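Scrolling down, you'll hit the structures one after another.
Here, each number is a calculation from the coordinates, and none is a lab measurement. All values derive from a computational prediction rather than experimental measurement. Cβ atoms are built from the backbone, for glycine too; each structure is taken alone.
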Structure P
Amino acid sequence: MTTHLIPQETGAPGISAEREPRLTVTPGAGDRITFETSDAAYAQMDEVRDLSKVTEPLNPVTGPVLVEGAEPGDVLAVTIHDIELGEHGWSVYIPGAGALAGPMGDEWFVRRVPLADGRAQVADGVSVPMAPMIGCIGVARPGGEMSTVMPSYPTGGNMDLTDAAVGSTVYLPVQVAGALLYIGDLHAVMSRGESSFVAIEAAGRATVSVDLVKAADVVVPLTAARVDTGNELVCVGLGDPVQDSVIQAYEALFAVLTQEHGYSKDDAYALMSAVAHTELGGPTGSQDPDPVHPFRSVGAVTLARISTEYLRGGAKHPGA
């Protein structure tokens, strides 16, 4: 097994098919790829408390990694093996951003959060268990750069899913040759939905491996990302208004049950009515934001999830 390190110095905002690959790997070979990420923007926010003076890139991603043989229509499987973080993270309020913009007002809030012994010290006398995760993971699309802030895209991006954690496999639909995988925006811990818009952000290293499901073997084509946590299968839906994202996520999960796991339509309907849960995903929306309100999401990311105990034959990749 070979381990590759892509340093944070290669990081930049945006996911693009035009950027030169930093690494080329063979899918299924077992190589471990470590993406190093930066928190320099948050450290600078602590100094200047003015977004117009922040010169470090916001939400940079490291990469891309070119996957040999990946072609449009394939599905890239990214398994997360490890997430290592430094000794501190950041809690940040950017005026006007997130669901607490009203009560937080116009004053910046930046707090350096100690990380030690598996806990994040969010306030004096208050610590919470760490749950490291990848906020931004995606592959390139044709015809333009994808923002790594807002929105989320069918090929991934800044989805901010707590499910993108160690032990999970994230499935991404390939739209360009080589897939071109990027990773960034690590979190020490994040509330589900990240309604505050910023989690406990941290620099660190995420180690993954990649495999490839060829288009001819894909049973259910992906309209957006899918995550297998080992305990749950999660389908991502994108849409505007929010009900459209709910429909996309729920229909994707319905297709998995009926086409990959042998349920009849009636049985899948009854099962999902009982135990297939939906919730909002990350706060980044599904459409480009209004330039006048750049941190106000348009559309929604919805997750449809079901326990793997209900997947006949166990959890499977999209081509199983």
Structure Q
Amino acid sequence: MLLTALLGLATVTASAAERYRLVPLEILPEQSSAVFARDLNDARQVVGDARTRIGNRAFRWTPDQGARDLGSVDGGPVRTTAQAIDAEGRVTGSSAREERFLPDQAVLWPQPGRARGLDGPGDGDRYSRGRALGPAGVVGSARDESGERPFLWRETGGLQLLTAADGGPVFGGALDLNRRGEIVGYAVTDAGPRPLRGTAETGLSRLPLGSANSGRAMRITGDGLTAGIIQLSGGFELALWNAAGELRRPGLEGAEPRDLAADGTVVGRQLTAQGARAFTWSETQGLRHLETLITADSALPGLRLYSAEAINGHGEIVAYGRAADANAVRSYLLIPDVE
């Protein structure tokens, strides 16, 4: 009843929330020893992994139905992971197979219980994992004897290994894509990972690092704003690239973006002297640790939020962490508190 009432509140822009109401997500409680939410959409559908005695199990949670196990490609009780959900409720991630010697494969779940492997004919011995999806397809990484390669999967063309802008192979991974088909990720090089952005048609090009040694492009908005990390001699920090590819450094040491809202709000985790802490950052409000923004009537004693994994168009956030009286990591929905 409380959850239904909370979800009926007016929403705000992603960066405008001053306080959040905390809603614990009850996900597979009879099986799981830890629950990690990974993504949510504007319909408040949440996906992630619950750790069980047989390994991680992918789930989709909705306000009206609660959590449902997404199932595996072969239908058996094997390890599955869910990484992302789109506006239509489709989910991507990976699934193990009942044949124990075959590697995990990238999966698309149109709905719970209908896992579809994304490997093409002859790809059964190749490890693959879906990382993000949308109208332009599914992106992720696939690994065989030659190394790890970024891919784009489309309904009409199947799984396509992505190349560099000069047509050469790229070794690395694709981490996100937008509605225009722009893809971000990284290339593995002898000098460390390099951030990439491009399309399947134009190829992937390196983004500038400035004085940094290496980096990864991790999230992209519909207008091309990109968030990632860059590695410096003293550690890593948040990096932003605009649509033209110009690098900006907000100066947030140890901050890793897990999601990026259309208005430029970043959510993620920051490594601090006290350990990992979930954060939100915007141009107007700067960096704020989410556990300090919970309303008093919804706060849990001793709660520490480790990572904010996603933010939707209503400014709602999913995060995971642990309360003082909890024996395992749990996941939470944070809803902007609107007076």
Can you spot which of P, Q the value 23, 16, 12 was calculated from, given it is semi-axes √(5λ) of the Cα gyration tensor in Å, for residues 130-233 alone?
P
helix-only ellipticity at 222 nm (-39500 (n - 2.57) for each DSSP H run of 4 or more, over all residues; to 500) from the coordinates reads -500; which among P, Q
Q
The value 16 for relative contact order in percent (Cα under 8 Å, 6 or more apart) was derived from one model only; which of P, Q is it?
Q
P, Q: which one has distance in nm of label points 7 Å out along Cα→Cβ at positions 146 and 258, as calculated, at 3.5?
Q
For distance in nm of label points 7 Å out along Cα→Cβ at positions 18 and 282 computed as 1.3, the structure of P, Q it came from:
Q
The value 5.3 for distance in nm of label points 7 Å out along Cα→Cβ at positions 74 and 106 was derived from one model only; which of P, Q is it?
P
By the measure volume of the Cα convex hull per residue in Å³, for residues 50-209 alone, tell me the structure among P, Q with the highest figure.
Q
